[in-house]
Structure I
Amino acid sequence: MNSKLREWIWFANLKGIITRKKNELLELFGTPALIYEADAIALAKTGILNRENIEAILSAEPRKTVDETMEKLVLNNISVITQEDEAYPELLKNIADPPVCLYVKGNIEREEMSIGIVGSRRASGYGITTTKKISSELAEYGICVISGMARGIDTAAHHGALSSGGRTIAVFGCGLDIVYPPENRRLMERIIENGAVVSEYPPGTIPAPHHFPVRNRIVSGMSIGILVVEAGEKSGSLITAQLALEQGRDVYALPGNVISINSRGTNKLIQDGAKLITSVYDIIDEIRWYKNFRKNTVLDLNDFRNRKKIPDSLDIEEQSVMQMLSVEPLQIDEIHNRLSIELQLLHRVLLSLEMKGLIRREAGGKYIIQI
């Protein structure tokens, strides 16, 4: 790795200087090399650095640790993409505080059409099933699925995209030499083969709670829209949704059971104006204008509208049941376990859908969708 890259890594890894200030310094000086060579007077004249920031830039310690970082990069086969590199994602570069460097394993594309999917780590069966289905169908449209490889919805999003042979990107809140959560080691390997794992944190950085809200701006920043699936009232997924709005991205939300804690955040997003999503085609309707949208896809939007459109007139419980049955036929107890609604209410919902001709009960007791 050359000396130029060494200076970018040094600058990116400086402690105690927020990313916004680092980007302002790059605008003023042009390159990390010129910042590296600047003295205390030149740094003070910028008017954006406090004494601690200046001391951090002039300190010998960060300059010594760059070699250690670069050795770890080689050892773990991690690439570095800087803001001046052609491969740096165009969408991400245009947010308010883009990372100075991205550490990457796998392959990312400069202009890639991507949808971010985030949600609860304690996801329900309904959330997991629906996320996998929507992710799989997005992948069939040639759309990359971006998430954070956390337990629950994130993991389901990656699996769904991979199940269709699609691309997916996981954004980490730690160094790429660490598998987090550890049970996702094989998933991480598959993501690298079919996309990339990405982080702004150098190898050796352990997962820390404050890293994850920060990394969420990358998930939304690399995406043209964010889908929130199952989020509580104070969920980190809602932070991602807010970041997406600030970045000018679309926000979509999957409606959920009104009595479920995991649905409070998503239902509130819909109340506040997020696009209600009942299938992948609600997303496709919003993004067909995008310049990189692949029109010659496996799925056909008009054909789906003719055959499988879930009526907008259905209430939330009916939509949830229809969405679930569009994935696979289910017994009433399976639907009950996944939706966690009262059995008496579920009986009424199923009867209503049968009377509307939208579902039927087969001989074996499973309900099947008819549209």
Structure II
Amino acid sequence: MTPASDAAARYFDAIAAALAGLEIFMRDDRSPLYRHGVVTKIAAEYITRLEKSFESWRNRLAFTDAFKIQRAESGFPIFQNVLELENDRRQAAQRIAGIPEPDTIREEMADFILRHKAFPEALQKSMAERLYLESIRDGEPFGPFTLAQTEKVSVNPKTMLPYYLVHWASFDGTADLPLIYMVTVEDSSPEMVRQLVDTVAGKLTESVNIPLPVDGLLNPRLAHQFDAFTEKNSAYTLSPVTIAGNLDKDFEPLHPKQLRRLVLGPFYSAGITENNSIISEILSKVRKADNAWLLTWTVQEVFSKGERPGRRGLWSSEKTTQEFYINTDDLEAARMGVSSYEKHALIPHEAYQALYAAGEAQKIFQGYSVHILSKGQVISDV
């Protein structure tokens, strides 16, 4: 194994362990995040997609060397890898048609070895490429952008308006970070109110069957426009309050009440990433390489504290607009453009012990909720 392939194997082992641990944490009803039950369910689904992406990138290395990560900052693959994976997925069926069946390749490999007394590297790469393409043909990796889905529908008994919980995701091409978005939005479209709201009972009309989740925004008249909006407004450089404000401004009948963004990363891996010299130095002393990592993520939230009533006049009109709360008493919240935020860190027990023994744990994890992965379980509040 070459030094490059050894480093790649260590990176893929580490990120696989980190994402598996994060999924355990997200699905554990004892975790502090599980008070947002539907939030953790949605996040876990996107983490599964991310796991599939890393499995595919690892398989891809069997026939191509094209894989790079953002070593200095995010610790995640660069955006070009995400684009290539998505392109391969779309072309998979066409490319598979041009590669012989696996049994045919195996026969050719056996014949090559007998005749040439050498290993058939070209045939091996063809086999690896076919198996890779077959694995991604019907899969759902974490792509450059994942279109919105409506996860939940209910009625606000105070306003008698239907509201939706909608989510989507993007892989930011500048920061090289996976981003997961969730928004709770009320819909004052007259046709949706008539169709969905039982005004007497103050709840959803029982005769309406909604097969959740629904692809796109539930309101069909606005669904296409909403998809275009989310794709345009999912950059990491945009603060949550900016995205929520743009949504409020661009859609007359939609009233965003809460927007959450989950930012995965940075990811730290011993001997691979260079995003923090102290962490890298200590993690390099961890005995088992697949325990020498640290994954962080941030949950950002902005919510509406009230509404500014709209005006309708003969010559002009203004829509009802949201007044979003920004916690200016917290400098970090003000910088992020959020009402509140949570910073989390997941780390294997062995790696945490190394940081603690070095006297760096308190400084590194200041402001973070720390979760320790040990024997397939996650221990929080350490």
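Which one of I, II has Cα extents along the principal axes in Å, as calculated from the coordinates, equal to 87, 57, 38?
It was calculated from structure II.
Once distance in nm of label points 7 Å out along Cα→Cβ at positions 25 and 129 is calculated for every structure in I, II, which label goes with the largest value?
I
Given 19.9 as the derived value for mean count of other Cβ atoms within 10 Å over residues 17-24, which of the supplied structures I, II does it correspond to?
It must be structure II, since only it matches.
For the read-out distance in nm of label points 7 Å out along Cα→Cβ at positions 105 and 145, a value of 3.4 was computed from one structure; give its label from I, II.
It traces back to II.
No lab work stands behind these numbers, since they all come straight from the coordinates. The shown structure was predicted, so the numbers you read here are calculated from the model rather than taken from an experiment. Cβ atoms are built from the backbone, for glycine too; each structure is taken alone.
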